[in-house]
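Next up: some structures, all given as C-alpha cells.
Values quoted throughout were computed directly from the atomic coordinates according to the rules given, and no laboratory measurement underlies them. Only a predicted model underlies this, so the values are computations on that prediction, with no experimental measurement involved. Cβ atoms are built from the backbone, for glycine too; each structure is taken alone.
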Structure 1
C-alpha cells in the first residue's frame, strides 16, 4: 500500500472500532470502502469475515470495478463489494459504509411493504449533506435482500437512479447503506441516520 492508502486504511480501522462500540457492526457484520482511484476504479475495502471491532490495516483489500481483489493472495473482499462499486459510480461517492444495527434491521422489515420510510421533523436531519432545515423530508428506500450480488447490484443501480436525492437505503432485514464525498462525510451520515432510525423506531415516527 502507498502511504496515503495506509492512512486511509487506518481511518477505516478506527471507524470499525467506533461503530462496533455503538453496536452497529456486531460480529463480522458490516463492510466499509473508500475510493483510492477513479480511472481505473479501485476501492479499499474490508475483507470478508473480519470483525470490525478488531479491524486493522491487514483487514482491508484493494478491489477493482468488478468487485474482485486486485492482488491475488491478499484476502477475499466482502461479498457485497459489487454493491459498493455501484454506489461509488452512481453517487460519485468516495466512501461507502454499511452497518447492521438493530434499528436499521427492524425498520427495514417494518416499512418494507411501503418501499421505504420517510423521516421528517427532526433537527438531526440537518446533519445530512445539503439539508438546511428540520422540515426536510428524507426518503429512505428499502430493497429486498438477495444473495445473488450481481442481481442485487443491478437493483441498487435502478433504485439509486429512481431516488437521486436519497442519502441512504436499507436492505430488508439486513441494514443501512450510506455514503459521502469524503470518508468523514460518510461517517457523519451513518451517525445521523442511525440516530434518526432509532428515534423513529422508539417513537413510531
Structure 2
C-alpha cells in the first residue's frame, strides 16, 4: 500500500497527451472533419489496430491502446484506469502491473483479429488493458467492492456482468469492440489465476 501508482499516472498522462496531440495534428490538415473522419484517419490510422493490416503493422497491437476516439472515450477509460490501475499497481508493483496491462491490450486486439481477420475497421483505446486489470483484480481480490452505476457489488460479480455484456455484445452490431474487451478480461483472469497459484505455492514453501 505504500507504493505510489506512478506507472498508472504516467499511462494516464501519456494517453491524454497523445489524444490532444492527435487532435492538434489532424486539425492542421486542410479539409479534415472530426465528425466525419474521426481520429483513425490520415497518418494517425497507421497506429490504430486494423485486423487485415496486423502483419504489416504489428506495432499497432500496442500503439492502438494509446489512442482514443473522442473525449468521452478517453475520460471514461482513464477514470477506470485511475481507480482499478492504481489499486492493482500498489499491490503488485510496477513490473507485474505493466505486464498485465500490455498483455491484456495485445490479446484484446488479437481476439478482435481472431473474429474478423479480414476486417479493415480500426480499433483503438485502452479498454482491453483496463478489462485485463479488472480480470486480475477479480481473481486476486474477489470481495473488493466496486460501484456499477449506483449499485455496490463485489468486483468478481462485476467482472462477470461485464464479461457477459462483452460476450453478447460480440453478436450485436455496434461501434464497440466487445471482442477486445472480452479478450482483455480473459487475459487478466488467466494472469490472476497464475499469480494466485504462485502466491499460494510460496506460502506453502514458507510454512
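Source structure of the calculated read-out (Kirkwood radius over Cα pairs in Å, 17.7) within 1, 2: 2. Suppose relative contact order in percent (Cα under 8 Å, 6 or more apart) works out to 23; of 1, 2, which structure was it derived from? The read-out was computed on structure 2.
Which structure, out of 1, 2, was FRET efficiency 1/(1 + (r/R0)^6) of positions 66 and 122 (r between Cβ atoms, R0 = 35 Å, to 0.05) calculated from, if the result is 1.00? The read-out comes from structure 2. If FRET efficiency 1/(1 + (r/R0)^6) of positions 10 and 90 (r between Cβ atoms, R0 = 25 Å, to 0.05) computes to 0.95, which of 1, 2 did it come from? This figure was derived from 2. Each of 1, 2 could give helix-only ellipticity at 222 nm (-39500 (n - 2.57) for each DSSP H run of 4 or more, over all residues; to 500), but the derived value -11500 comes from 1.
Output the label of whichever structure in 1, 2 has the greatest value of FRET efficiency 1/(1 + (r/R0)^6) of positions 50 and 130 (r between Cβ atoms, R0 = 30 Å, to 0.05). Once FRET efficiency 1/(1 + (r/R0)^6) of positions 50 and 130 (r between Cβ atoms, R0 = 30 Å, to 0.05) is worked out for each structure, 2 has the highest.
Using the calculated result 0.95 for FRET efficiency 1/(1 + (r/R0)^6) of positions 42 and 82 (r between Cβ atoms, R0 = 25 Å, to 0.05), pick out the matching structure from 1, 2. So the calculation was done on 1.
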